[in-house]
Structures are given as C-alpha cells and as structure tokens.
Structure I
Amino acid sequence: MNVKVEELMTKSVVTAEPHQSVEHVRNMLENNSISAVPVVDSDGHPVGIVSSTDLAHELKPNTPISHVMTEKVYTVPQYDDTSIAARIMRNHSIHRVVVTHEQTVVGMLSAFDLLKLVESHRYVAKNAPTPSKRKGSKLK
C-alpha cells in the first residue's frame, strides 16, 4: 500500500485564527458540516486544533478560540504514505491529523478518510503465516 496522504486528504480546509471567538468557530463547524478546524497563525502554520468536542462545554460565546484549542497539533506532510498518518492517529488516539506542505496547512486527514482504502480494496490485509511442515518447526 503506497497511497500518499494527498490522495485521501480533504483539500479545502477551513481554518480558524487564535483571536476568533468560540461562537464564530462553532458557526464555521456547523456551516461547513465539519467536526474540527486547524488554528493557524498569519503565515498559515498550525498553532492548534479545535474540535466540536472542545466546543461542547459551556463557554462564553466571545471567548477567544486560543483559550479552548488543543495546542499539540499532530501533522503529516502531504507526500507521506497514509500508513504514517494511520500510525500517528493510532499511537496518539486521535481521529485526524493536519496535513502540511513546508509547514503550512494544506489539508486534513481523518480516520474516516483512511477507511476509504479498505472500502475501495486498495488495502488488503495480509494472511497470517502458515505453519512450516519441516520437523522441529516452532510455528504450530
């Protein structure tokens, strides 16, 4: 499986800026039918991420999103294999990674995007090893 992140990622990424309000970002999520947005600085570099779960709490509508965002952003370059992105998601128990090109946000890749590989049969699980028929084999 040599599928690159850029082949599966969502390219039209909606982003937020740290100074934007909780109410503004909630509206962005709702109006775009998405569940998370990367928070970027003025150069488009990721500085955080906000998901609908982060906004589910009682928050004042005018609270800056920088007070709510998760500052640890897991990123993957767009030219990496999807297996790298899958490993990051699994190892850190997250549902999405921010896709970058030269440290600028260019996409998002979710666990649901990775399921497209299985659905389209582009990924096939390997069979378990078969036991050896030689005498003294350790596999049984």
Structure II
Amino acid sequence: MKKIVLTVCFSLLFSGSLYAREPLAVKVDVLEKTGVSWNDTALPDYAKGSPEVTILRISIPPGVRLPLHTHPYINAGVLLHGKLSVVTQEGAVLHMEAGDPIVEVVNQWHYGKNEGSEPAELIMFYAGIKGEPITVKAEGAE
C-alpha cells in the first residue's frame, strides 16, 4: 500500500498536476548551422587525431585589438555582450553585436577588435586535436 501511495505522490509532483500552471516547455533556437565560415569559405574536413574540445570565455576590453592570428581547427561561438569586429588579412569584415553567432575562419589570418564602449564577451568552442594549438599568432604579433 505504501508503495502505491508514494508512486501516486511522485507522479502528481513530477507531472505538474499539483500546480495550477502548465509544465515548462523547452525552447531551442538554432543560432547557426553551416558548412562555411562567416566569410563564406568552406570549412575544412575534420582533422585526424585524438579530438580535444576547448571552450573559452573571452573578454576583450573596449578599444583593444587582438594580434593577427589564425586557427588551424574549426571553431564557433556567440558574442554574449558588447560589439566586436573581425577582420581578415584580405580585408573582409564581420561586425558583431551581442547575441550574434560566429563560425570562425580556419587557416586564414585575421584579428578581432572591440570598437565598442564596453567589454566584448564571447564563448568560443574549438574542435581541435589533443596537444595541438587552437590559435597561432603571426610572427612578431604581441
């Protein structure tokens, strides 16, 4: 008898029947789904080796320009706060605002610059290879 009563109580509790409101629904928004980077360059095939996923939270102060660099592996992220411009060595420019996703260029020299008045904060996800760098700075870059 106790087992049946407990089962009914748990069923009522987790079904939402004890509450006057509807159960919460999960919402999923696809921010990006693509096979190309932001400048329409095809993404490379995945590298061979032991995978290593890196997730970075990056904060770039106002007025700061990152050094010229490249990424050997696919990476993507979302600008959480602020504004950010990403510029390739060839002169292509992506202007981002809070909430914008980015699929980064791979094996292309570029830099980011915060031209806003508040820190630009990003979450970036890198699909790299264990023991290999996810970012390579240009020679002489600080």
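Just so you know, all these numbers are worked out from the coordinates, no wet-lab data involved. Keep in mind that this is a model prediction, so the values were computed, not measured. Cβ atoms are built from the backbone, for glycine too; each structure is taken alone.
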The value -1.26 for log10 I(q)/I(0) by the Debye sum over Cα atoms at q = 0.20 Å⁻¹, derived from one of I, II, belongs to structure II
Supply the structure label, taken from I, II, corresponding to distance in nm of label points 7 Å out along Cα→Cβ at positions 37 and 77 with the calculated value 2.9. I
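So if we calculate FRET efficiency 1/(1 + (r/R0)^6) of positions 53 and 117 (r between Cβ atoms, R0 = 35 Å, to 0.05) for every structure here (I, II), which label has the highest result? Before the final figure, lay out each step's value.
Values: I: 0.90; II: 0.60.
Comparing I, II by FRET efficiency 1/(1 + (r/R0)^6) of positions 53 and 117 (r between Cβ atoms, R0 = 35 Å, to 0.05), the maximum is at I.
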Which of I, II leads on relative contact order in percent (Cα under 8 Å, 6 or more apart), largest value: II
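Rank structures I, II by Rg/Rh (Cα atoms, Kirkwood Rh), for residues 45-84 alone and report only the one at the top, that is, the highest.
Numbers: I: 1.12; II: 1.02.
Answer by largest value of Rg/Rh (Cα atoms, Kirkwood Rh), for residues 45-84 alone: I.
A value of 24, 13, 11 was derived for semi-axes √(5λ) of the Cα gyration tensor in Å, for residues 21-100 alone; which structure in I, II was it taken from? Each step should come with its number before you reach the end.
Working: I: 24, 13, 11; II: 26, 21, 14.
Of the options listed, only I reproduces it.
Out of I, II, which structure matches -3000 when helix-only ellipticity at 222 nm (-39500 (n - 2.57) for each DSSP H run of 4 or more, over all residues; to 500) is calculated?
Considering all the candidates, the number was obtained from II.
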